[in-house]
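Given below, in the form of structure tokens, are the structures.
FYI, it's all coordinate maths here, none of it is from the lab. Given the structure is predicted, the values throughout are model-derived calculations rather than measurements. Cβ atoms are built from the backbone, for glycine too; each structure is taken alone.
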Structure 1
Amino acid sequence: MNHEARQAVEACTRLSDAERVTFGEVVGRLLAAGIERYHADLLRADKIYYLPGGESHRTPNHALAAPPAMAFSAPGVDAAVRAVQQGRIRYREFCARIAAAGCVGYIVSLAGRRAIYYGRKGDFHVEPFPPAPGQERHDPPR
């Protein structure tokens with residue numbers, strides 16, 4: 001991964017952990033750096049960012065205070081997503097809530113404009129990105 005992209009992903013991880021940037025701001029910064037997708041592993045406390053050509057960079061991030069629940073709850077993940085979108089909680093509380101709902105990691109597809117949250121047994125919840133101001137929402141096929 002080139003130096004500029006590496007700096008961007010490290011800054012996004014650091015600023016997210018410090019709760020100094022929103023998800024929308026992270027998406028904008030990563031797109032500007034050419035990032036296609038990333039994977040957040042809540043158990044390992046790290047993220048791997050990918051460029052379209054396959055180059056990647058792993059960054060450590062904050063560790064959860066408690067391990068994710070054994071059972072996955074898509075409604076629990078959805079509630080945490082709504083709370084963070086509405087500004088009622090910040091990133092670290094969001095991570096704690098999705099972990100309490102059994103989420104062990106998530107994949108963010110910037111190209112596909114969605115996040116996929118998954119549990120220990122392969123259960124998952126797909127969350128389309130909110131539309132940009134002035135755009136209609138087009139949910140992906142399920």
Structure 2
Amino acid sequence: MKFSALTILTFAAAAVADLKFDLKAGASGTALDGVAIKKADSHLFAFSVGGDEGDDLSFTFKGSTLVDQDGAGARIDPDWQYLGSAQGSQSPTEGFSHKNDKVLYQGNAKWQACPVEGIGHVLIFSEEKCYEGIDIQLVMANQQEV
């Protein structure tokens with residue numbers, strides 16, 4: 001029996017399911033450990049860790065981008081390095097992956113939760129330390145193939 005390359009690629013693509021997961025902070029020994037990452041309408045440019053405002057986030061990997069439960073792509077602001085929702089004509093950021101149940105960006109996990117008055121902590125991807133920032137990992141919880 002002969003199979004064309006297109007047939008084989010079609011079967012291979014069908015076998016790779018998208019991965020949906022809830023996003024939580026991993027920060028052992030801190031009050032943020034296990035806390036859900038949130039999306040709030042008042043600051044879509046930056047997701048928050050903790051606080052009362054917003055909805056807990058769940059994501060699906062679409063290639064090397066992340067799409068949230070509302071269909072918005074995740075974006076890292078090129079100037080401030082905030083992780084938030086792509087808005088308007090902004091494109092979602094590419095370069096996300098996962099390893100050992102952690103979300104990586106460009107192959108590494110240099111995330112920080114930075115305190116912001118009135119919001120709680122916002123997520124940034126950076127090698128620089130923010131003032132009183134907490135080093136965290138982005139943990140993939142409740143994973144399921146979709």
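Key figures for this structure:
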| quantity | calculated |
| --- | --- |
| Ranking 1, 2 by FRET efficiency 1/(1 + (r/R0)^6) of positions 50 and 122 (r between Cβ atoms, R0 = 25 Å, to 0.05), the structure that comes out highest | 2 |
| helix-only ellipticity at 222 nm (-39500 (n - 2.57) for each DSSP H run of 4 or more, over all residues; to 500) derived as -10000 - corresponding label from 1, 2 | 1 |
| Label whose coordinates, when relative contact order in percent (Cα under 8 Å, 6 or more apart) is calculated, return 20 (choices 1, 2) | 1 |
| Entry that produces 22, 18, 15 once semi-axes √(5λ) of the Cα gyration tensor in Å is calculated, selected from 1, 2 | 1 |
| Distance in nm of label points 7 Å out along Cα→Cβ at positions 74 and 90 - highest-scoring structure of 1, 2 | 1 |
